[in-house]
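Please go over the structures that come below.
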Structure P
Amino acid sequence: MKIIILGGYGVFGGRLCELLAPNDQIEIYVAGRSLNKAQMFCSTQSGSARFIPWRIDRDNNLTDQIQHVSADLLIDASGPFQIYGDDPYRVVKACITAKINYMDFADGAEFVDGITQFDSQAKQSNLFLLSGVSSFPVLTAAVVRHLSSDWERVKSIQGGIAPSPYAIVGANVIKAISAYAGQSIQTIEDGKKITAYGFTESRHYTISPPGKLPLQSTRFSLVDVPDLKVLPKIWTELDSIWMGAGPTPEILLRLLNAFSYLVKFRILPSLIFFAPLFHFVITHARWGEHRGGMFVEISGESKDGLPSTRSWHLLAEENDGPYIPCMALEAIVLRLLRQHPPSNGARPATTELELSDYETLFLKRNIYTGLRESEKAKPGLSIFKKVLGSAASDLPVAIEKLHAATSGSKFVGTASVIRGKNILSRLIANSFGFPKAGKGIPIEFTIEKKDGKEYWTRQFGEKKFTSIIACGSGRLEHLICEQFGPFKFGIALVLDNGQLHYIVRNWYFLTLRLPQILCPRGESYEYVDEDTFHFNVEIKVAVIGLIVRYKGYLIDTSSRIINSDRSKTSPVATLNKIHHSSGRHFVFPIIQRIVSMCHVTQTTTKRTNFF
């Protein structure tokens, strides 16, 4: 198969070439205005595909140039499609004349929607002409179909892409953004067609696949993408649709928001003149986590008429995220190699792929996805099940039972405690009521539930401290919030190889967000060993060092314990058995008295970690 990629040595074209490189059935013409750049790019490529550098001028006799190649497919990866001039479809027209199938990366709403004007010509020539073959709108449409497969109606759609701050962004992408920032955009809100303005409307959202470390709450701003025009034609009962981009660092986005208002109020005609400056800044001002993500959230009615909200979340680690916009093209090319081409005609590519097509490609990279259901759809869930979402089903049974414990549940066990030795660490530990250092310290842990919150009380010997656990909201969405007095911590629940990790993402003093660099950190997790809950809690602070580290196990005093010969055993005997098997002598009168008061036996021995 012969493929011409216009802009093949550019950012998106180059990534597509990398994805197609393993296929020995493909011959790729890396085309652009600079033969030297094409040659340099081709010399760096490895894989089974054959790469041919080719100089081409899209503005001068393009039909004659591409006819010489006798290609099967032309992919336009150049752009920016928002400013293609007076004849934006000249490449499409050239492909029709040359009898070559066509696809593009186009992200301009008007351009993608307008491709349908060539539908009859494409069908007469037995060609397919697909526009917008990228994340917006192909992946978003596939996700909406998946999320709403058992619904009666989709009423609203919102989505956004948050690229890693270290992702390479091409100059043409910045030109496209600069062209429509502050300009009018047609969309739907509250069932009415309205005029909005690019990058002047913003909202926050937390991308959080269940059981994975979420992105920080991200500011997304309205973008002019094909979804705003093509998705309402698929879901005709839509009341609203909103799509955003969340580049980081956030301060750069806020600056772009401010510049966009200058265009909206006609103080500036356009930001296109600032594109080189924007590109320089975004290329050099980089900090934060090297991770990106995407979300799609829909609201609507189920088959029984009940309101519902569902969301799909994607995380891409390090350099894998930038390949996602190219994956729709990759998937369709692979189908062509298997002799399954798209049907003839000219149209946006919104119906060409399903979510399962993407998931097959995601498996090759560090890309993770997951679904979330609104809490209203599943009332009565515990705080941990609400935050973990679908990942809660992967918890070890013992851990799941602890966090589903009823109000008043009591657990006992022992722990070893290590404290920081400098003055500041001791002062902080004492102010929070953390236990003193020691080994074999008896523990009593109780959970009280009230008004949607959990009150966790830990007593180490005679030392007791309490924290309040709740579901996060707003910027703490999809996190648990743990409060110690005036301090509140947003904590992510990450499930990894059967361990439930607690990772502090941000912290507050009353309502004031505190510096991330000073945020307490450490290895805190729960795990199960021989059906027994164990916990490991470590709290460190930058510069100061270790505050406290405590680890041990807990046993539910109100459950039943059954030993290996299936005979019933008392809780005291089981506690002694655990200590004996681990090489520790168990003589703790306080715990023995507590456990002896229980007149029931336990079916499962367990241990827990809490923060």
Structure Q
Amino acid sequence: MRSLYFFVVPAVLFACASQQKEEFENEKVKKYTIEQFMDNESVFGGSFSADKSNVLVTSNRSGIFNMYTVPTDSGAFNPVSQSDSSSIYAISYFPEDDRILFRMDNNGDEIFHIYMRDQEGQVTELTPDKGARAVFYAWAHDGKSFFYGYNKRDKRLMDVYEMDIETMKPELIYEMESGYNFGGISDDKKYMALTYAINTNDSDLYLYNFETKEKKKINQTQSGNSAADFGVNSDFLYYLTDAGSEFSHLMKYDMKSGSIEKAFEADWDVSFAYFSHGGKYQLMLINADGKNEIRILNTETNEVVEFPTFESGDITSVNISRDESMMSFYVGSSSTPSNLYVYDIGSGAYRQLINTLNSEIDKDDLVTAEVVRYESFDGVKIPAIYYKPKQASADAKVPALVWVHGGPGGQSRQGYSGLIQYLVNHGYAVLAVNNRGSSGYGKTFYQMDDQRHGEEDLKDCVEGKNWLAEQESIDGERIGIIGGSYGGFMVMAALTRTPEAFDVGVNIFGVTNWLRTLRSIPPWWESFKDALYKEMGDPNTADSVRLYEISPLFHTENVTKPLMVLQGSQDPRVLQVESDEIVAEVKKNNVPVEYVLFQDEGHGFAKKDNQIEAYGKILEFLDQYLKEGKGQPVDRSEM
């Protein structure tokens, strides 16, 4: 079971909305501009104020992410921050008053600092050390302090601190060791869970006793293990494991006796599980074929809580108030941006607080994704999410794109993607492939690409293209490939290793030189570095030979099809030089190349103006070189 992906495209990349309307000739489906799609709102978070009169959220309605409070009885958005440069992300209300914690970095460099906004609106930086990165972990159960990770001592290690909220004085409570990561602290503050990454498939789970300073290994076999939550009375540790199974399930460890029993399992991965503050409810999320399923158990009655059903989507991101009387949650789908709701548990009444879909867009013009499976070159079944334009038919064939997710080990899911909906609305079919090595389909499937990246997983993408070409509504002569981050690497791998397979490529901040990327990963990823090297290969050993071979930068002479590259200069994961060099080298082939660079973005485009420019240019590029077919393969015989 994987808990972290290193080169995943952030969800914010796909936070989109709507625009002007035109009619397609084939069907009465209206076409919207990128400005309209970008006017959809991206909202997340749902921390309740102490009196539950408001929820705290993050929204990009101003064009950049800022904090807002939303009254639970009306849905009116009240701005708390008004940044016009770096995005501001809400963390939480304080447990017993209306102070607010939030985080901010520098235009996507991911060096986050934690701030407090008091009830008078004054802001205090709580982690001011220059160049140090802070990550909020959790509130203490008594609400008198919070825990966070901070690498000011050693940029490679996220030490654990506790901040007293009365004095605002931090205390270092645990110096992190290389390879270990924070997994939670028990309600009585006696125990801390730690995970140790063996590789990207397996990790060990430890229980650290603050009183005795002893560290005890919990799992009995090598497998994927991660802490879920401590029992309310600090008597049990719940954790997720895939030991003895293809999928992760929930286990219960008795702190006194050391006995272990299975607490819950499903037919898919249990992604996480936690208790409400008083322990009355236990919430579990199941990753069912790329779609979230929420299960909430009333621990007093041992009955599943009945939620209202929504035809328009699925419930996600549930947050339970501290007194366990209210819940906030989101409802969304592949064709509907997520909307915020609040729910009174006692009465069963609920209220929608926002409609994130631009009012100019008719939801019936958007496409609901379909889960499909196709057979790859060796018989392996590959799951994929298929978006077919409503105007597509056997008599009106459309061009198509193979979409490749980030990772390694990410997953294309059945959630809303504004960029995909924009492309589909403009007449492009999209097949979001979950090539071998993707998470969510069992650990055997997940491990199939280890030290084989850019090989069989690339063939899965090519077979996805072949599947598209067989569909009666697809123009098999006009199929491109698009992907971000690790998916961007797959785009460049396709153009260099299988140069005739796809007609165009769109690389969104993709890795092009694995030797450099693996040597330049951010220092705060130290705990995962060895695990990543075991999956991808160690650039400082003989593995460097294979890493050179799969790096597209060293094979650019093979590129014959039009290429577009998009990059943020603040990206700490995939450095700008990766895109600079691939663009310069491919241009030598007399191939059409377009490069879009943002000085104020990181690993994902967070600002609406930049999204409008980036996604609008992607469509223009595809219209010119794929739909209209103006970009022709280079005849290399005369070069």
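Compute FRET efficiency 1/(1 + (r/R0)^6) of positions 33 and 113 (r between Cβ atoms, R0 = 35 Å, to 0.05) for each of P, Q and report the one that scores greatest.
Max of FRET efficiency 1/(1 + (r/R0)^6) of positions 33 and 113 (r between Cβ atoms, R0 = 35 Å, to 0.05): P.
When helix-only ellipticity at 222 nm (-39500 (n - 2.57) for each DSSP H run of 4 or more, over all residues; to 500) is calculated, the result is -4500; to which of the structures P, Q does this value belong?
This value belongs to structure Q.
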Ranked by distance in nm of label points 7 Å out along Cα→Cβ at positions 49 and 233, the structure on top of P, Q with the greatest value is Q
Re mean projected area of the Cα convex hull in nm²: value 32.9 computed from one entry in P, Q; matching entry is structure P
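Each value in this text was obtained by applying a stated rule to the coordinates, not by laboratory testing. The model shown is predicted, which means the values in this text are computed figures rather than measured ones. Cβ atoms are built from the backbone, for glycine too; each structure is taken alone.
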